[in-house]
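The structures come next, written out as structure tokens.
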Structure 1
Amino acid sequence: MPDDSISPPRRIGVLDVGTNTVKSLVAEGRGRSFRVLAERIWGTRLGEGIASGGSLGEVAMARTLRAAADARREFDALGVEERRAVATSAAREAANGAEFARRFRETVGFELRVLSGEEEAALAFLATAGDPALVPPGTGAVVMNAGGGSAEWASGTAGHVEQRVSLSLGCVRMTERFLRGDPYAAGSLQELAVHYATALAAVARDFPLEDRTLVGTGGSICAVAAILSGESDFREEAVHGRVLSAAEVEATAERLVRMTAGARRAIPSLPAQRADIVTAGALLYAAAMRALGAARIVVSARGLRYGVLFAAGEAAGASARVRR
């Protein structure tokens, strides 16, 4: 393993091309220690229509590629030496996913790696399980990563993933497939609840919490924490490391269920690109906590892109230190 004290610092840029957003991260460091220089999020909804069609739409691809090109320009301006880009559920499941990856390479200038669901689960675990602010050192964790197209669970210790799975339960997909009405129709909510309960029965069987910490990452749980914070806008510092009780998650999901679309958009701390999909995500976290018998969940605002960063810094299997 490289000696962190003598290896030169590197400036790394990461792009997470998700179903709902594009997230960029620029950090500088060596080995397991990084200083964050810049982060940015674009609401691009690459997976728009994901529940009804098998291909990525032209408009959705175009706005996603524009965001990725913006990120590349920021990478150039910040002198990024190493660039990593990964795509998740929307790109891996689409019939034209390979075509999108080709257009990404031509437009942005570097490769887009389309992750498998198991790879996504492992990287989300790497991003969070080694953070002593989230998981006590030497203890185990179950990490739940819920995105726009899929949701992942991974369990183990900071140095080893023991079990991982990816299911098509993302909030964009579930919203488009199930939720109807404004406010939502009771029948559509019941259909979604049954779908979650059926899918999560296997998760509860394969990912027993026991004495492990449940960590949640992704936009949905961060949105729930932001709503509970009562702040006037979304701030990562207000949600990262926050501990939410099952009752708080449940109550927030129920609050969102009763709201109209306009009322959800008016929540000050809720990012605009999440207002129409946050209910499905909150309901998923509430259902997962019930299925797992979890009394609490620790929120991480540092998701997949940090796992990619730590892997690039050869930090797999060890705790990573991030400075801002």
Structure 2
Amino acid sequence: MNRILGLHVGVIALLLALHFVLPDYHHVSLARILVLTVYALGYNLLFGYTGLLSLGHALFFAAGLYGAGMSMQAYGWTAGPGFLFGFSCAVLMALGIGLLALRTAGVSFMIVTLMFSQVGYLTTLYFNEHTRGDEGFVIPLELRQVFSIDLSVEDTRYLAALALFAVAVLIKLAIVRSPTGRILVAIRENEERTRMLGYDPFRYKLTALVLSGAFAGASGAAYGILFGYVGASFASIQYSILPLLYVLMGGVGTVLGPLVGTVAMFYLIDIASGLTSAYLFFVGAALVILILVAPKGILGSIRDRWARWLP
């Protein structure tokens, strides 16, 4: 346990050290990556540990994003209350969706979550006068503050993103190593046998979905506050697919895999899009190669071959 905790604290310390040495472009990029990693951490809790494939997580990300952004714009709230409101919106959304969607399983669950997500996306477009649709809106600079700390400034934005990531990864580590985390893995491996042992799979899957939605909502709220923009594109199917790609590339069912996958995918897209407009070809090719060479993702394959102790 000390080795595992030390690894995760060491990664956080390394990211803090990078704050002082990275050039401006990569400094901003890594802040964005850290916020999106929180999204992927939550997705991996549901997909990697519980075995539930969702195509509707953009709904929870957008709930946090719009909950924070619209409340701040409408009521003049600063970043703290806005973040808490966006986070609460995502948690309640995940609870409501979970109570309905978890009555299905397998492909049906995937389709139902996709349908709910599309309803959310179309809603942001329909109420264009409030959400500004695809055009989106900018959160005023004077509202992006916590205790007079300006979160729009590059240095504080990075540190805020790192703080969110640190809290999320340590909470995730505690969850997956707890009895609840082991029950989630048992449900993934054999739901019927878990039920025979006296556990209620529905209750634990609902818990996993709500926790996953909470991570997504925190990421969405933080994204809007730290980068100052809210738009309907964040509620589209693309933002339901992205966390799945991050997790597949980094390692399904690993704590730090989403960070590895988000970094790899972000820079792959960034570099490829600078070379050609057909950058998705390179993304697809990279995923095919990864599946052939490391079917469990980068960190997942490392765990299988050299470091069985990795959570």
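A short reminder: the numbers here are calculations on the coordinates, not readings from a lab. All of these numbers come straight from a predicted model, not from anything done at the bench. Cβ atoms are built from the backbone, for glycine too; each structure is taken alone.
The value -24000 for helix-only ellipticity at 222 nm (-39500 (n - 2.57) for each DSSP H run of 4 or more, over all residues; to 500) was derived from one model only; which of 1, 2 is it? This value belongs to structure 2. A value of 0.35 was computed for FRET efficiency 1/(1 + (r/R0)^6) of positions 10 and 106 (r between Cβ atoms, R0 = 35 Å, to 0.05); which of 1, 2 is the source structure? Source structure for this number: 2. Among candidates 1, 2, the computation of distance in nm of label points 7 Å out along Cα→Cβ at positions 18 and 34 that gave 1.6 used structure 1. Comparison across structures 1, 2 (criterion: FRET efficiency 1/(1 + (r/R0)^6) of positions 42 and 162 (r between Cβ atoms, R0 = 35 Å, to 0.05)) gives the highest value for 2. When relative contact order in percent (Cα under 8 Å, 6 or more apart) is computed for each of 1, 2, the one that comes out at 31 is 2.
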